[in-house]
Each structure stands twice: as C-alpha cells, then as structure tokens.
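See the structures that follow.
Only the coordinates and a few stated rules stand behind these numbers; no lab work does. Keep in mind the model is a prediction, meaning the values are calculated, not measured. Cβ atoms are built from the backbone, for glycine too; each structure is taken alone.
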Structure 1
Amino acid sequence: MYAFISGTLAATTLSYAVIDNGGIGYKIFATKRFLETTPVGDEVKLYTYLIVREDEFSLYGFETEDDQRMFERLIGVSGVGPKSALGILSEMDASQIANAVVSGDRGSFTKVSGIGPKAAERIILDLKDKIDISEVVGQTGGKNDSRGAMSEAIEALVSLGYSRMQAVNAVKSVSALGDTTEELVLYALKALDNR
C-alpha cells in the first residue's frame, strides 16, 4: 500500500518513529539502529511494509529497500513475526543476514533477543534457497563491476562440487586478488587446497 514515506522525523521512542508528512504523523516501527542514530528534525525516507491484522494496522520502516525486502522474507519464515524480524534487522543489515544464511551461521541470529537455536536453524533452512549470491557478495566492499565475476566464480566452484558455503567463503577471501571470474576461481581453488 505504501512503498515509502518521507518527511520530518517528529519523534522517536524505543520501538517506533513518528514521521511528519504534510501535517500527518505516521507511526512507523523501525530498527533500533535507525531510532538511536537519527536526530529528531532530520528529513528521512523509510521504505515501508504494512501489516494488517484484525485489530490493528502496523507500518514497519527501513532505511534501504534491501532491508525492507529481507524483512518480507524473514516474516515468511514460520515462527518469525514482525517484531522478531525487526529485531534481527536491528542487529544486522540485509547483506549480513544473507551472509549468515549462506554460511549457516546460527550464532549471528541467536545473538538477537528472542531468537533461539531452533528459530535460527529454521531461518537458515527457509531462506538459504531464497538468497541470491549477489546479496552476499555485496557485503565484501568490492567494486560493483567485480560482483558479477564473484557470483560467477562462486557458481563455478559449486558446479565443481564444493558447497555453497565453501565457495562463498573462498571467493570472498581472494576477492582482492583478481578481477575476472577465471582469476577468482584459480585463487579460490588454491585457497581451498590449502585448507
């Protein structure tokens, strides 16, 4: 219903922000990171997701579209509600979540209040096939034009029989050494052989 809401940050609480847009104050549940670091009075833009329940309408807001899309994926996991998903996004951004899912890092999720080992495992199992490699590669800080080469190198290693987690970790560890797919595959294979 609402793709985003922009306006002046009128107030914040521990769990939500109020954005004044044309004289209307929108109550938007936001990440702890946003609520703690954005000064009242700043012009802001939050990408939103509306949840409609029998007795309430709730707006959830995110600083990036990637975080908003990750929120949608997280609430699609059985047992993960909007508050838990927002809690996860308060601790990690979308690319960090993608990396934790691909690498099977339950510990990153269990650090979040209310997420236990079973919920962390369910998140990883449900999302591992829904994460695109470019979401993980985007976290490395590499050049944008090298993301395609990194994604192709990861897929090449997977086709050679390495697990996706091994491939991602190997390519990320050698990403500064090569620019082409071929170079990245060669360096990653050497790195995998040395383990």
Structure 2
Amino acid sequence: MLNCKSCSFFRAYFGVVIFTAFAVRFFPQFAGLFLPLVLVGVPAFLFGKTPFELGYRNYLKGFLWGLGASVLILPVYYVGAPTKLPFDFERLISVVPFYLGVAVGEETFFRGFFYSVFENERLFWLLTKNNLLSSILFGVAHALVYYDPSRFIVFFPSLIMGFLYERSGSIVAPILFHFFSDLTFQFARVL
C-alpha cells in the first residue's frame, strides 16, 4: 500500500465526499452539523494538523481580504442574477448558522488541509497549482454530493477563495467570502 502525503489526502477526500453525500441525502436536517465536524475533524484529528497549519493565522489580514472581496464581487453577482428572491429576515437568520458551518468546514478542508499537504507553484499569472487542483476537487465534490453535474460551477468562486487564501495567508478570507457567497446565493440565483 502506498504511504504518501498525497495518497492520504485523496483517501480522506473520497471518504469525506462519500460521507457528505450520505449525510446530505439521508440526514439533510443534520448536514449543517455533520459537515463542519467532519471537514474540520478529518484534518485536525485524523491527520493531526494544527490550526496554524490549516490557515488559522493572520486573522486581521484574512478578515480584510475576505470582507473586501465580498463587498467588491458579490453585489455584481447579485445585480446580474436573473432570479432575485424577496429579502426575508427570518430566512436569513435561519440559514446563517448552516452556511457559517459549511464555509468553515469546506474552507478548512479544501484550502487549509489541501494547501498543508501539497507544495504550491505558480502556473501562470495569478493561478497556482494548488488553487487549480483544490478548485477542481471542490467542484467535483459538489457535483457528486448533490448528484448534479451543474454544481461543478462552484469551481469559479473556488478559484477566488483559493486566491484569497494565498494572498492573505489566512483561512479567514476564504471563509468570509464563502459564507457571504452562500448567503447571496440564497437571495439571487443564476441557475
């Protein structure tokens, strides 16, 4: 059996995708609790990654990058979306804990864990190998978990989240952008 860092990540990746697909399919009411526990728990407890290794550092810089990107990019997305749902404060409050958990879990796994396992290098301009590969895996995971190939579209915001992680050196930046993206998607849909 192979014993390499990348092999262990990919075993964890497919295990997490299978678990998540099962949880979302059969226990959707608990998915918001399961996902962050598994997506943070696998790298932290199963692989012994420290919070620092998973990107929990440079909090202020991460906050500024995440908030700044959200303010610059997401209003454009909202205005350009063909379907806009009426703002409902009760619905907003009900989805905040779910989307915060999803953002923390997915970003810790797909940015923090992935980047802690693989060496990174620039491919061209602002795109790096880790950003491209983690975004592909992010898109594939969403397509598989939701049994819908159109969900691969999350590849594109994932590139932004990877860029934010690299520029800020903090997992906080992609977590904030991911969280605000999911909230925006609740009220404006492209698909």
**Study point:** Structure from which 0.65 was derived, FRET efficiency 1/(1 + (r/R0)^6) of positions 45 and 101 (r between Cβ atoms, R0 = 30 Å, to 0.05), options 1, 2
**Key:** 1
Review point. Upon calculation of distance in nm of label points 7 Å out along Cα→Cβ at positions 77 and 157 from the atomic coordinates, which of the structures 1, 2 produces 2.3?
Key: 1
Exercise for review: Figure out for me which of the structures 1, 2 the number 0.80 belongs to, where FRET efficiency 1/(1 + (r/R0)^6) of positions 117 and 173 (r between Cβ atoms, R0 = 25 Å, to 0.05) was derived from the coordinates.
Suggested key: 2
Review point. Given structures 1, 2, which gives the highest value for relative contact order in percent (Cα under 8 Å, 6 or more apart)?
Key: 2
Revision key, fill the gap. From the coordinates of one of 1, 2, helix-only ellipticity at 222 nm (-39500 (n - 2.57) for each DSSP H run of 4 or more, over all residues; to 500) came out at -14000; that one is structure 1
Check your understanding: Taking Rg/Rh (Cα atoms, Kirkwood Rh) for each of 1, 2, which is largest?
Key -> 1
Review point. Can you tell which of 1, 2 yields 0.60 when FRET efficiency 1/(1 + (r/R0)^6) of positions 93 and 149 (r between Cβ atoms, R0 = 25 Å, to 0.05) is derived from it?
Key: 1
